[in-house]
Structure 1
Amino acid sequence: MLMQLNAAHVRYELCPGLCQSITFFVAFQANFLTPVLENARISIRHLTLPARAEILVAAAHLPSKLHFSNESMIFECSNLARMIEDSEEACGHGRTILLGDLNVNPFETGMVGTGGLHAVMSREVASRGSRTVQSREYDFFYNPMWAHFGDRQGEAPGTYYYDKAEHVTYFWNMFDQVLVRPSLLDGLGVESVRILTSVRGISLLGPGGKPDRSVGSDHLPVLAELEF
């Protein structure tokens, strides 16, 4: 992977860690991105670039719905949220970006619930910072992926397609997501997040506009640009 990344004369480095499902490659010194909290599916790193504000980069590859029920995914999102909160407390700030294959859609309980990631579709709502339910305060995440769900010019309707012969199916799902805390909203432009359907002229889509795993993956990649 490093040989392919560096073929264009960009010096990427591998950031070592204990997470078995997440790999970080960076175009700066690897010691600027250090692990804070990790397990087999989640890696939370502290990014401390010179002359930049420190941020937390949380990445996750949560279990597949082929093996976990909707109820179990709620608890997985809750566990991820607690790990992020613990990392924010340890680092002394809440400037966090979360990305990865979360295997839940933006509208599901684990994503929107206060006991989960508490991610909302509206910048205005997220800019409130938090809300209080039953005398307890819950911090927001902003989820820009809502704006990419469904037909959108130049993009696919989601990142993962699954056509199952049952009475309720969504066909297109938004499992691959980027979420940011309200403190990072100013650095995330309206068009800063994109679902990629091609890379260097090579289409990632097969027949019917679905992800072609023979070329890349059965998931489409998401590109995010964040100023901080």
Structure 2
Amino acid sequence: MLLAQLQQLIGGIYDVHVAYDVYDFLVTDPAQLPGAARGQVTTDEQLIVAQPAAAVAGEGGESEVALALYLDPALLERLAQRDPLQRLDAANVADCWTALEGVSHFLYLAWNAGYDRPVSLLELEMQAEVDKYVATYWLLRRQSPGHLPLELRHVLFERTRVDAQLAGARVDLYREASRYAGRFCRRIEALLSEPRQRRSSGVARETLAELRRFYRLGSLRKRAYIERL
């Protein structure tokens, strides 16, 4: 159950837990989505969020959010054949990042919803980029304890480009999210490169504290913090 394991990995790093399993919200056939949401599926990964009409109108007291995570079945099949939890390499890293992004979106939105906290799209995308870096670093260190993946940030944030055609009107938002996340991950990379942390095969205590503080900041505070780095 790869997605559940990725949820546990991200949740463990940030010490956040929700009473939901990502598989309960997984959709692999766009036809199973509500009619209005089917047209939103344009990529291998898409988080579908909808607020019921009663909640929008202010009826019933507490607000509600309907949530579904779409992942392309071919993507999941490729990951089943090349499990990144067993071996993460050039053959499966792109698919792994797509799955990580979906799980990150689901977990971050569900966790914040539990505290009735709003989440902006920029915040959601920025956190997902950070999660991809941190989870990938953790997996590579666990699989190859003697190797420090110092090229990871460069590959994820400097060699990777936003597809303007797929992003459409949101291309600037995705680029901004990547830029902010890349600056924050530069700090995380520096922390992980300190001698006392290099000896750890996972994410060391000081870095975990930094990541967990960042995760709990709202959108404006996240950006303000990064800009001060």
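Any read-out appearing in this document is the output of simple, stated calculations on the displayed coordinates, not a laboratory observation. All values reported here derive from a predicted model rather than from experimental measurement. Cβ atoms are built from the backbone, for glycine too; each structure is taken alone.
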Origin of the derived value -4000 (helix-only ellipticity at 222 nm (-39500 (n - 2.57) for each DSSP H run of 4 or more, over all residues; to 500); candidates 1, 2): 1
If relative contact order in percent (Cα under 8 Å, 6 or more apart) is computed and equals 20, the structure in 1, 2: 2
Determine which structure produced the value 18.0 for mean count of other Cβ atoms within 10 Å over residues 2-9, calculated from the coordinates; the candidates are 1, 2. 2
Looking at FRET efficiency 1/(1 + (r/R0)^6) of positions 34 and 66 (r between Cβ atoms, R0 = 30 Å, to 0.05), point out which structure of 1, 2 has the largest value. 2
Given a computed value of 1.5 for distance in nm of label points 7 Å out along Cα→Cβ at positions 98 and 146, which structure among 1, 2 does it belong to? 1
